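Take a look at the structures listed below.
Rule-based calculations on the coordinates, nothing more; no lab input. Here the structure is a predicted model, which is why all the values come from computation and not from measurement. Cβ atoms are built from the backbone, for glycine too; each structure is taken alone.
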Structure P
Amino acid sequence: MARKPRHQPGLPTREQILEFIEQSKEPAGKREIARAFGLHGSDKIALKALLKDMTDEGLIDAAPGRAFHKMGGVPRVTVLKIVDVDGNQLIAIPERWEAEGIPLPKLRVIERGRKGALGIGDRILARTEEAGKGWVAHPMKKLAKASEQIMGVVEESDNGRFWLKSTDKKARFDIPLFEIGEAQPGDLVLAELGGRAGQKKARVTDVLGDPFAPRSFSLIAIHKFGIPFEIPEEVEAEAKKVHDLPVTSEKREDLRHLPIIAIDPRDARDFDDAVWAAPDDDAKNANGFKAIVSIADVSYYVRPGSALDREAAKRGNSVYFPDRVVPMLPHALSSDKCSLRAGEDRAVLACHMQIDAGGQVTSWRFTRAIARISANIPYQDAQDAIDGKLDHPMLESALRPLWACWGLLKKARDRRNPLELNLPERRITLDDHGRVVGVAVREHLDAHQVIEDFMIAANVAAAKALEEKKSPLIYRVHEPPAREKLVALKDYLKTFDLEFALGQVVLPSTFNAIIDKVQEHDEILPQIMEAVLRSQTQAYYTPQNAGHFGLALGSYAHFTSPIRRYADLIVHRALVSAYDLEMPAPKDGSIKPVTGLSAKDFERLDVTSEMISRAERRAMEAERETTDRYVAAFLSSQIGQIVDVRITGVQNFGFFATVESIGGDGLVPVSTLGAERFFYDEASQTLTGEDSGDEYRPGMRLKLRLAEANPVSGSLRFELPEGGSYAPARMQRPSGVKHKGKQMAGKRGRPSNIRHQGKRRR
């Protein structure tokens with residue numbers, strides 16, 4: 001039976017078309033409009049002309065897929081890009097908007113099903129509707145991220161053509177530019193890709209400046225990863241307002257009489273934790289200690305639903321680059337009012353712990369307190385004082401008791417036997433002009449472990465305290481390794497004659513035992529630790545507890561760094577609510593009254609957890625890439641020189657090597673290893689020459705010539721010092737390992753880009 005039209009047959013008026021488009025619950029294209037008005041034949045031709053006229057007049061606009069919507073409105077189904085977070089509410093904008101003079105609409109994204117699956121920068125296909133005072137979007141499908149925007153440096157060739165050299169170290173080719181706008185050769189730019197597949201060209205859309213100017217390497221990462229950089233005026237204004245909140249002993253425990261100290265890096269920009277310990281005078285805790293971990297009371301200043309809170313949630317964490325810090329909180333709080341500076345009264349959330357002679361934390365309680373830090377001590381100074389190399393005034397009153405208490409905590413840690421991976425951490429040193437003057441590996445001291453163990457104890461106490469109170473919280477979870485990764489690790493370890501049983505119960509101590517076996521073998525220790533690290537899962541935040549495998553802990557939460565991590569701030573709010581630590585509300589009503597966990601916080605814990613986990617991964621990638629760029633900049637003055645390297649990975653197309661003691665990974669293409677063919681063995685991850693038997697495998701130390709160091713992308717390229725015939729002495733292959741899965745590095749026969757010109761088979 002034919003469907004009856006909803007309108008009288010005949011060409012509709014402009015008003016009727018607009019009414020139909022607005023009321024339609026599905027995308028309204030020409031076909032849907034014609035069907036609704038019962039149009040046939042020549043009427044459809046007239047409708048097409050009318051719709052074109054209405055489009056030219058600015059009455060309607062065409063959405064992707066040839067559906068129409070009222071000009072200034074949003075298509076019923078369209079592609080949106082998530083650009084912001086309002087509290088815990090995702091905000092999206094149309095990816096395409098051409099309504100001149102009409103502000104770009106912002107849509108609230110209503111997630112259903114797996115909440116938290118979306119984040120800033122994601123593209124979605126969504127169904128839209130007007131609701132309340134604005135538009136809302138219901139995601140239908142998450143789309144792949146648009147690749148139209150790329151970042152790079154403008155270069156000019158000898159023939160006057162312009163090219164874009166990408167900042168992505170994985171980019172293999174430069175891209176021709178058909179429009180550079182106001183950009184000049186050498187400028188760092190954002191460009192928009194266009195052209196047909198295989199013939200891509202780019203057009204400069206934004207000029208970012210000189211990539212080699214001081215502090216520009218971090219700006220590359222900030223733009224690339226979309227890290228929120230500028231703090232809105234509204235947030236700065238609120239920070240200045242809460243900065244003046246009084247810090248008194250009213251409803252706070254007074255800890256100003258205790259010699260509480262903060263131990264941090266010498267170049268630390270903020271101080272959010274301080275510690276104190278002393279022998280316990282409780283007879284029931286013989287030979288035990290009492291300790292206090294004092295953490296900046298950020299929840300007192302950053303209140304749920306405030307502008308500060310919304311911005312902190314959007315950022316998720318502070319991002320630390322060698323040349324700058326992108327803080328989670330404005331400077332007025334992060335580096336001033338919330339920073340535990342010596343000699344100044346500060347609002348803190350104090351974790352009181354009782355530690356027995358075996359190092360177990362037997363009891364805990366949490367209070368809001370006022371503290372006056374006795375000293376801010378660099379790690380090296382604290383260590384030198386303990387070692388007798390430095391006469392420090394806080395040695396007897398604070399440092400020695402702290403170390404004595406740590407001796408107990410260390411006993412407990414040794415019994416737990418958490419995962420011990422002592423991988424080097426690079427430290428970039430810059431001069432006053434932002435130029436690299438040195439790259440070195442950070443020294444790991446007992447002082448670092450002292451503070452780390454106290455912070456871990458406080459984090460565990462916070463998690464268990466909230467569990468006792470039946471309070472919601474955000475856990476820091478690290479799941480055990482997946483089986484497929486363990487299988488890959490087993491195969492890799494076998495090449496070193498190291499056994500790894502898959503049937504056993506895998507614990508952190510299992511991996512520690514493997515590392516202990518090769519502890520004295522400097523040539524393979526680093527790659528064994530790296531292989532173990534690659535087998536691990538990535539830690540994340542979640543309201544559901546799954547334990548922390550690496551630390552060998554059943555319950556773990558982040559509590560000790562609320563200045564730089566939003567997860568810690570949520571835990572602080574939960575503790576305030578659970579322990580009834582709410583403060584009197586400001587009388588003038590200009591500041592949000594609640595400092596504890598709000599109902600909205602509770603409802604959105606899963607979304608918040610996902611968002612801050614993504615922000616953490618984003619920060620880690622940005623920090624790592626920026627460090628690589630600074631290392632490449634440091635090495636760029638050594639191009640052509642011979643450097644000591646260690647092979648870190650082998651593939652069928654070549655091997656990767658890192659410069660000893662400095663870091664920075666570079667590629668040695670297999671095509672540069674000589675005229676002979678090389679075979680790639682996947683199990684042992686080796687490249688072996690067909691004729692010479694020259695072998696390259698992870699962990700080998702050798703000397704290579706630095707052929708290229710690109711500071712913009714952070715990429716390095718090495719070559720053999722003596723050409724392709726040169727190779728290091730062959731390493732003895734471990735017994736029992738055969739060449740399984742052996743592949744030729746490079747294919748025989750016609751190259752894939754050369755078409756066959758012979759007769760077609762019939």
Structure Q
Amino acid sequence: MNTLFKGKLAAMVLALSVVNISAAYAQDENANAKEEGNRNVMLNAASANGPREIQIGLPSADVNVLENGLPVTYATNPHSVNTIWRGDASLSHQGLLKIAETAITTGNIGYAVNSFTQKGQKGFNGTLNYKSNHFGLQEFSLNMNGDLGKDWFYSVNMYQDFDPGTFKSKSTPYQDRTQIYKALLTKKYNNERGEFTAMYKYANSHNVYNYATQSAPFIYVGDGSVKEYGKFKLGTTSYLPIDNEMTYRDMRTGKLAQTTLYDACLNKASEVTLMNSYRFDNGLNWKATLKYDHSRGAMVYQTPMAIVDLNSADNHGLYNYMYRDIDGQTKAYNGQYVQTRMSCLNAGTIDEALFTTELNKKFKTSTLRLGLNEWFYHIDYCSNTTMYDQSVPADGSYAVRVWDANLRDGYFYDFNKNASEYYKGSENKLALYFTHDWDVTKKLNLYYGARVEWQRLKGENAAVKNAQGNFVGRFADYHLGAMAADGTKIAPVDLTYNWLNYDFSVAATYKLNDNFGFTGDFTYIVQHPKFEAFAPATLPNTDKISVPLGRAGIYYNNSWLSLTSLFSYISKTNNNSTLNLQHGSEIKAAPLAYDIQTWGWTTDAVAHPFKGFDFHFLFTYQKPTYKKFETSVTFNDGYVGKINATGNIVAEIPEILIELDPSYMITKDIKLWTSFRYFSKTYANINEAYYFNGHWETFGGVNWQASKRLSLGCTVVNFLNQTGAKGSIAGAELITKDEAKNIKNQIMTGSYLRPFTVEFTASLKF
């Protein structure tokens with residue numbers, strides 16, 4: 001990930017909405033055993049085009065999304081899932097892998113979205129999906145498949161997305177412009193015992209939403225609530241400057257260069273996948289999947305820092321901000337506030353070769369699986385950072401870039417000073433795993449498995465040390481070949497690591513009677529840092545990362561109710577991160593490694609009290625806390641910024657979560673549904689100084705099966721029309737509780753709730 005600490009720490013939600021998203025059938029024979037069931041992961045209050053974050057009480061990590069048994073992308077920075085995968089007509093199946101299954105088969109902790117590409121079927125078949133909303137979204141996906149004669153089949157897919165976002169940005173034409181094409185050719189052989197498929201995929205995407213929708217100004221009242229600043233409407237008014245150009249210094253060459261924000265986040269991918277499956281006479285099933293991908297991955301982060309109040313007595317006469325008007329004339333800026341923003345231009349050239357093969361066999365009372373992963377990942381990556389200042393207009397107009405004439409004569413400054421990154425090389429994982437799903441008796445089911453993984457990193461980074469053995473750190477105009485103030489030449493540093501990772505999982509269900517029983521599971525995973533952890537100016541803590549997850553409780557099922565209630569514990573050691581701490585106008589990066597633990601209780605129930613009516617209820621109570629969370633940094637004026645958050649509630653995680661999902665079949669063809677999600681109070685900085693009150697995320701809609709082939713739908717996002725902020729507050733990590741007591745009705749910057757949105761969908765099968 002980007003080494004900026006985004007404060008996106010996930011909560012423990014151990015069940016998801018029951019709104020059905022599964023397609024007609026699964027192309028994997030064991031999908032039902034591996035998955036949680038039909039759970040909605042695409043009903044997302046944060047984004048209109050990707051799966052919702054599936055939270056388990058740990059710091060937010062890569063979104064695990066699999067297609068045809070392999071990760072969609074090995075690492076999400078700089079190549080995010082949404083740039084190469086969508087839950088569109090090209091998929092025959094989408095589901096949610098169980099935590100244990102994800103751990104054993106991928107080596108990652110958490111849930112994973114499991115998907116399979118639609119292969120060719122007999123005859124001629126097609127699916128056309130369309131989606132729009134009242135902001136102007138136009139989204140199309142088309143699948144056509146059929147046979148080409150005896151035992152030959154084809155499938156072609158197209159996805160097109162034109163999304164202007166919820167506000168009209170002057171700097172970019174679309175918040176999301178993505179196109180994905182797939183073509184598959186399948187050959188069945190040996191009386192359909194075997195099946196071989198070759199697939200080619202091309203993707204082209206501009207993921208503007210990473211920087212366009214992550215910050216906005218608001219008034220922090222002081223009691224956990226916020227109000228809008230002037231005429232700035234949260235979620236619909238653009239906070240991006242009109243100017244789309246960005247000047248940066250190339251980390252590799254040291255040369256100044258220019259780009260546009262839209263071009264800087266261009267992602268391209270060309271991918272070839274080969275899949276083979278075979279069923280032997282003895283009931284043994286074999287499958288193998290190989291994928292090679294060559295791509296350009298890119299992300300742009302626009303991180304807001306502090307807001308300067310020019311009307312403050314303390315700032316009187318310190319600044320002389322200027323701007324250029326529409327005619328190019330230089331004028332004095334007479335607004336009250338100026339926002340400092342750091343831009344991180346993340347990009348890399350990626351080659352990955354991922355191979356998975358698996359044997360499975362079903363016996364009378366059990367299923368045994370044995371698998372092998374060989375995943376190779378090569379990347380040449382850097383993140384060029386640059387700073388600029390912008391206006392904070394109260395009238396809802398577009399912001400303009402400004403500069404302090406006392407310090408500089410241009411917009412951009414402090415190139416690569418704060419969070420610039422560089423690494424080049426490869427990461428290789430070779431793993432062997434097995435699972436055994438065993439009905440020991442009619443009352444007892446036992447599932448267990450284990451994974452052993454060899455991980456090797458080899459390459460170079462820019463964590464440079466001086467003659468005294470101390471890390472030089474980043475400085476203004478940092479690049480390979482630059483000279484530090486103490487005479488140290490910045491040159492790539494070689495690195496090589498070899499680690500052994502492992503994990504095991506066991507789950508048991510005991511039926512006390514036909515309706516009631518006990519259930520529990522335990523997963524323990526040992527990992528080591530990924531290659532991306534070596535991107536900052538210092539080396540990460542390379543000690544092992546251990547994650548134990550245990551759950552135990554009861555279940556009850558009858559003709560109208562399915563209920564599960566679980567107590568849970570999860571922890572994680574050695575979370576590597578980098579905090580960007582601000583003091584005055586100076587920003588310093590502070591690396592740290594910390595632990596986290598969460599106790600929780602979750603009750604999940606699905607009820608069918610009468611014909612046509614379904615109700616899903618989820619309640620979670622949790623207490624996530626930091627462990628061993630200490631760091632400090634010394635600023636140029638001698639001020640020492642310290643943070644000791646050990647024992648604090650983890651930022652951005654609510655203690656109480658509630659989900660209510662009622663639905664009713666008005667007729668056999670018309671379904672009315674809603675979804676209510678409640679998140680209690682969350683802290684907006686690590687020191688527990690700022691907080692946001694609880695809020696609801698709401699969805700509702702009508703689905704109509706108009707005919708055998710045509711289905712229509714209307715969905716309203718945030719139908720309660722709540723406005724407000726969420727997440728963390730920019731530049732506020734050093735603020736303490738005592739300091740925050742006197743901070744009221746002050747302008748700040750942070751993320752906001754997705755605005756009221758009406759969406760329309762149509763699906764035609766032919």
- Task: Using log10 I(q)/I(0) by the Debye sum over Cα atoms at q = 0.06, 0.08, 0.10, 0.12 Å⁻¹ as the calculated read-out, with -0.50, -0.86, -1.22, -1.49 as its value, let me know the right label among P, Q.
- Result: P
- If distance in nm of label points 7 Å out along Cα→Cβ at positions 164 and 644 comes out at 4.2 when worked out from the coordinates, which of P, Q was used? P
- Query: Hey, helix-only ellipticity at 222 nm (-39500 (n - 2.57) for each DSSP H run of 4 or more, over all residues; to 500) derived from one of P, Q reads -8000; which structure?
  - Reply: P
